[in-house]
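*Asks:* Structures given as structure tokens follow.
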Structure 1
């Protein structure tokens, strides 16, 4: 896509950290670090409000990225951004989610249409290269100054309300500076500002690693269920099975950290195939499939930062926190953080007297999303939780509430929370009834979430 350079603001003379004039420093109201879903959501929303926005992306779109499964709650945001039709054209419709357990004799399918709010019955599976390209191209159309192939190297915050000077390097080695009134960190797992401030920490309550690749020729479900995501539990974690519109299927294993240490001298491709063989139900669906992309892996999957905002900056999406991809919440939380971040920044820049209240509201939104999913994520491999997922009941509308969470409907006015609390009470009561099993599972999980340097290599189910 065509990119442009940020415009110099002739009305104010940019200053460096020491206060001296910097004629080669460009100026803007908001500088966004990162052109993924969070950055490409907050940037056009701010541009539409009349702010001068620069977005710096270190890569060139389209580029490969994992996290292909959207939630129904993504769709209203796509409509708001004006990209719903473009995403529909590249997406595979996803009407539900399927769970497969080797400890149960049936498969369990959940339909989003059966959630509390019946108005969001489906979502999409998307190739992230295409999806992210649509979003960043839309940002440029909306007036954002998009600069690709430009990696931020430093952010120097200035005294008072002067903002910050951001230094970046282009692919060709050129260095450039921008002075921005506000900085947005949407750098994803690079967590640029969190690393700079040393406020990023491993989540003490969860820890996982992942490896993944795309396959052609995987056996899918029939009819409208063809695009459904399938989650397969197995001894060392769980797999995802995400069908894409071009015929490829994204396959990934999210495992406890100790398991990655058992790779030994095997290539990652072979290790992934050997791991798939441990899950007969998945291996059957891949019996005639061919791996079409090299396997990739990522570790230290779960982390959180101490704060998500400060004087003249915000942290959005994965730049603030990430838990686990089991409920496909990553893109939705990133884009929702972009919506919330745009509202907060607009208030800070346009109505400074209301800034403190706006940032408190932003902080509440940012913490609510991960919190809403984390309780389930921490327990998703627990036998009691597996039993409840594989045999759902709608007493006190708990199944509808659970489906609303799976759909990402956690920020609106849908009154699900009383039923969610009932679901949790049922979980605790069932855990107490199976006390010995629950205690064994709790102890095992404590071992499983240890960082790899602490985890024993002989740990298994």
Structure 2
């Protein structure tokens, strides 16, 4: 949390006191960009977004207790005026982290990146490390040049672990984020096909993700996926020691990976002799059972990655794995299991790329052993010239996996339906729907107790709007819940 005056903020950011600010205003909270979240002592940053100008909410923030505002234009409210509010937040965050390190040498900063699974892994790290000491790992995807500083500015003297998610849509983006918050532990999950249209190819994606390990000092740790050749190759870009993880190769292993009849993952964490923490302490070797309440085999990789990073940060393996017993993810719409009216709705509509689509469909197919399966798929954005082909391939995969019913929503996703039809779905098993509203109506009419329904698309494709009304409808209709215990989350 911040504890600084308006005068100090102005000096640090090169800003000017405006709106009657005296310089003595004391900020004792954190930084906010949503006036509805402001409480006493906060700094309200009037961020100019695509659709909303934060300056229009300065009075509301002041009324809610904001001690000071950070602005790019004077609106008559006590504030520090700067040229770029986002850059000023970054400057404040870097200073906050530097001060926190000085006050607490035990503070460990962990950063996670990858083409898929970043947010879930960040959530898992937060769960594990919170059992070891005060931890900051906020829910959601605060992984860009605005969200990351807001996370860092929550630091206080008692924080033991700061977990950051770092995203990128081009070369240099992660380097900018690590300039704000240099990590002690850098965890790279995978290099895949997300944002191919923006990166220009998978090799460019690898170069961008590898900027995270380049930011490490020699006393840090690079935690790399041994089963992804592009990730493991990043070892040569790190001046810090490397610890790898995997189920078939790697320093830290996952053994006896399995899914139960409800597609919940389990395995054993195998810690080798000789592994040491960031601070040089020996990690207890052995085999430790891992039993979270997460759906899908792909979740095991995220869990294993999080546990490897956590033990290198100083977490005891037995305590770490125990903290994940029955654990779910703090961030919604990431394979979020929602039992409703006897059916299971799997809401994975926050984001999508070809890799995560395939993983989600395979999880749904596993549930198909005992339940009728329905996949509701929307467009994957930012795939560039390969978009049509990649969507087509998913339709074919759904047929090969014997998904019971496929609903394809929206014009951008139409090649999924086309691919399914060509692969052999001729009896209505694949149906194209124009809009999200049409999909909601069809699902409310056709989903019945015992069904497992997957909702999956990129966020802006809109399928994230389906789960709420569908769950409400099914619960009102009623039905025996044959899916209880599948990891319902809020």
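Read-outs: derived from the displayed coordinates by stated rules, not from any lab. From a predicted model like this one, the values you see are computed outputs, not experimental measurements. Cβ atoms are built from the backbone, for glycine too; each structure is taken alone.
*Asks:* Given that distance in nm of label points 7 Å out along Cα→Cβ at positions 172 and 428, derived from a single structure, equals 5.5, which label among 1, 2 identifies that structure?
*Replies:* It traces back to 2.
*Asks:* Computing relative contact order in percent (Cα under 8 Å, 6 or more apart) gives 11 for which of 1, 2?
*Replies:* Source structure for this number: 2.
*Asks:* Hey, mean count of other Cβ atoms within 10 Å over residues 52-59 derived from one of 1, 2 reads 24.8; which structure?
*Replies:* Comparing all candidates, it corresponds to 1.
*Asks:* Comparing distance in nm of label points 7 Å out along Cα→Cβ at positions 36 and 276 across 1, 2, which structure shows the greatest value?
*Replies:* 2
*Asks:* Any idea which of 1, 2 comes out highest on mean count of other Cβ atoms within 10 Å over residues 132-139?
*Replies:* 1
*Asks:* Still on this model: Figure out for me which of the structures 1, 2 the number 16.0 belongs to, where mean count of other Cβ atoms within 10 Å over residues 84-91 was derived from the coordinates. Don't skip to the end; give the middle numbers.
*Replies:* On the way: 1: 16.0; 2: 20.0.
This value belongs to structure 1.
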